[in-house]
Structure P
Amino acid sequence: MAIKLTERAAAEVLRFRKEHNFDDSMLLRIGVAGGGCSGFNYTLNFDDNYDEKSDSKYEHHGVAVVVDKKSALYLDGTEVDWFDSLEKQGFTFNNPNAVKSCGCGSSFQA
């Protein structure tokens with residue numbers, strides 16, 4: 001399995017990329033870092049580096065997604081979506097590997 005980016009999330013990434021004048025060489029890097037109230041934080045950023053040996057690369061709805069192999073162990077099967085309402089706006093992570101998540105959904109425990 002891999003990480004999946006929904007159509008709504010991909011549209012938001014493409015909008016952000018265009019708004020900030022990023023060219024197509026900028027990849028969306030998704031990862032995990034230690035910290036947060038549950039143990040791990042999700043990370044999202046743009047990166048123009050891709051290493052075949054240490055990264056996995058996926059394509060979803062016109063967006064190239066890169067994940068380092070260590071983070072991939074925690075993110076396998078995760079769906080990244082975009083949520084937009086009056087009270088909250090942002091990316092959400094539906095991670096089948098998370099045994100516990102914080103209230104805001106930005107950190108998890110595996």
Structure Q
Amino acid sequence: MTDYLPEDLRRELSAAQRRAEARKSRIRVEAEGSSYRVMRLGKTGFSVDIEDAPNLRGLVDLYDGARHLSQCLIIAAEADGDLMHYEFKRNTASGDGAPLDYERDEDAPIALLPR
């Protein structure tokens with residue numbers, strides 16, 4: 001058995017793998033009103049399909065479906081095959097509520113009950 005595959009078959013296989021990864025990924029990045037699907041997400045950055053993503057730079061938002069994960073300041077790092085990798089300069093996780101200006105006591109009342 002040979003390990004040789006024709007170049008066009010190799011390209012088709014890699015394109016099919018990219019499409020399958022894109023369908024599985026729910027994480028997306030939004031920048032300047034456009035949305036791009038994230039193929040890989042790590043502690044230091046994320047990767048997007050090089051065909052879809054322009055040269056992103058600056059402030060972007062990361063989403064998991066409709067849930068806002070974080071707001072990030074990014075730079076384009078390098079092209080890695082068919083993926084473009086972006087690195088975080090700042091990655092700020094978004095919270096569910098407004099930030100507090102003071103420390104809340106653990107045994108503080110949650111609500112007032114009417115008499």
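Every read-out reported here was derived from the displayed coordinates using simple, explicitly stated rules and does not represent laboratory data. Please read these numbers as outputs of a predicted model, since none were measured by experiment. Cβ atoms are built from the backbone, for glycine too; each structure is taken alone.
Before moving on, here are some points about what is shown:
- When relative contact order in percent (Cα under 8 Å, 6 or more apart) is computed for each of P, Q, the largest belongs to: P
- Which entry (P, Q) yields the derived value 3.6 for distance in nm of label points 7 Å out along Cα→Cβ at positions 16 and 88: Q
- Of the structures P, Q, the one that 1.56 was derived from, the read-out being Cα Rg over 2.2 N^0.38 Å: Q
- Structure with the greatest value (metric FRET efficiency 1/(1 + (r/R0)^6) of positions 8 and 64 (r between Cβ atoms, R0 = 30 Å, to 0.05), set P, Q): P
- Distance in nm of label points 7 Å out along Cα→Cβ at positions 32 and 48 - highest-scoring structure of P, Q: P
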